[in-house]
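Pasting the structures in now, so scroll down.
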Structure I
Amino acid sequence: MAKWTPTHEAPEPLEGPVVATIIGGTVLWFVLFLAQLPFYGWYDDHGHAWWVWTCLAGGGLGLIGVWYVRGRDAAIKRDAEHGRSQVVEP
């Protein structure tokens, strides 16, 4: 078992433009939904109507994701500001 024990610390998580990424993905899901909507009859005839509804579900879940990551970013910023104000100068 010692062979599988990590010998180094885990790297710091990568932070990037999380909110912009989630918003972009959500917009893409909704655009795909709207682009497929005029062809719903064809999708339904060929047994692929679930493609249309998958895009709508992706957009809806993306809205939940936007809400979540905006709250997460706000909490990180609040914590950073609170942490700086708690530092005691000698």
Structure II
Amino acid sequence: MLTVRFFARLREQLACEVLEIPCAPGLGTVAALRSALASRGPVWQQALEDQNLLMAVNHSLAEPATPLAAGDEVAFFPPVTGG
């Protein structure tokens, strides 16, 4: 299983904080997972298409090509600004 967490406005847009997803062969990278989630419908597609969206795997920033394995925790979150 993969644990997928959404933070900030993504959590609000999707009305979802956490998902447990079976680790299927087609979900071998962060990009593949993102694409699979976006296919869940228009709201998901809109929320996940943001090119500035940040991703982390097991609490480390990740790139689209970052590989995934069973037991990984993947997080999606918007860029954070402060001042």
Structure III
Amino acid sequence: MRDISHTKNHRFYPEIDRLCFLSKNLYNYSNYLVRQSLIFEKTNNSYYDLQKTLSTQSDYQAIPAKVSQQILMILDRNTEEFFSSE
């Protein structure tokens, strides 16, 4: 097993940590919006709805656009899989 005790000292660690934090925030906030939409409006926000809504959000803009879009695509896929499993 590889020793990872030195990873916090790696020169890219602060940037990777920042991007992970922003990615987590974007995913969780998007998931919150999907859940609120389902609970109160009885509608499902698609990837395109989320992208339009969140494109001006700070976490979305702080991450490269391709990455932000992929995060929303992953959430959309996870949501679809959740409902297909019921």
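Just so you know, all these numbers are worked out from the coordinates, no wet-lab data involved. What you are looking at is a predicted structure, and each value in this text was computed from that prediction instead of being measured.
General remarks:
- Identity of the structure behind 173 (criterion: volume of the Cα convex hull per residue in Å³, calculated), options I, II, III: I
- With helix-only ellipticity at 222 nm (-39500 (n - 2.57) for each DSSP H run of 4 or more, over all residues; to 500) derived as -7500, matching label from I, II, III: II
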